[in-house]
Structure I
């Protein structure tokens, strides 16, 4: 499921740098600022600040942005998304490279890095989207 390494564009690097600078930020339901994020608030904030890209607020709308891509073509800065719980519940993160992604997890958590190879995430992986064409 991991794409081969390739050079990262400047805009993708800014997305990754912005995303990782927020490690440890607490989860906050409905949160869209560095005082606290939910997953879509985090993704929207990072893309807005680092790339000037305005993403919709909901997970369903965010995964409709950009272009779908197979997991084998993931590049740093692509979105990854998962089915969590009920039918409509989706969870999003930002791919970092080397099979890892960064996300704002559920209540009680904080922005952190996880492996797509973990059984939990591998079983729930639904797809990926390319927001950045660079």
Structure II
């Protein structure tokens, strides 16, 4: 979900929790109020953290004979630039069923891992897309 959708869900949880806590406070159990507030703050922090982590992006751009890679959350924080002819995709295939394939872009002694959060099927699709871009692929 987007951050705006998460905010709507959080607002509904806040309202529900506040109504329940106020009901208990009205019958004399006012000590529930701080705990309800703390619970909602922790839940809000968890929603924000997960949304923030899911905003991570890797953008691979082929521009003529130059290949660009940008990584970051919300905006590019790290970027690389390579000539296409010297770049290759190094693939370390998963040894066990639940392991992931490890993909790295390598050029002139520089190696940058990509697709770290992809499952096996998505990694295969990425390899096919990069093969269509005529990128050399080496399996180790």
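Taken together, the values in this text are just the output of simple stated rules run on the coordinates, not laboratory data. These numbers were taken from a predicted model, which means no experiment stands behind them. Cβ atoms are built from the backbone, for glycine too; each structure is taken alone.
Details
- Answer label among I, II for the case where helix-only ellipticity at 222 nm (-39500 (n - 2.57) for each DSSP H run of 4 or more, over all residues; to 500), calculated from the coordinates, equals -8000: I
- Which of I, II yields 74, 34, 24 [Cα extents along the principal axes in Å, calculated]: II
- Set I, II, criterion distance in nm of label points 7 Å out along Cα→Cβ at positions 13 and 93: the highest-scoring structure is II.
- For 4.8 (distance in nm of label points 7 Å out along Cα→Cβ at positions 37 and 69, calculated) the corresponding structure among I, II: II
- Relative contact order in percent (Cα under 8 Å, 6 or more apart) - highest-scoring structure of I, II: I
- For 19.1 (mean count of other Cβ atoms within 10 Å over residues 45-52, calculated) the corresponding structure among I, II: I
- Top of I, II by distance in nm of label points 7 Å out along Cα→Cβ at positions 29 and 101, largest first: II
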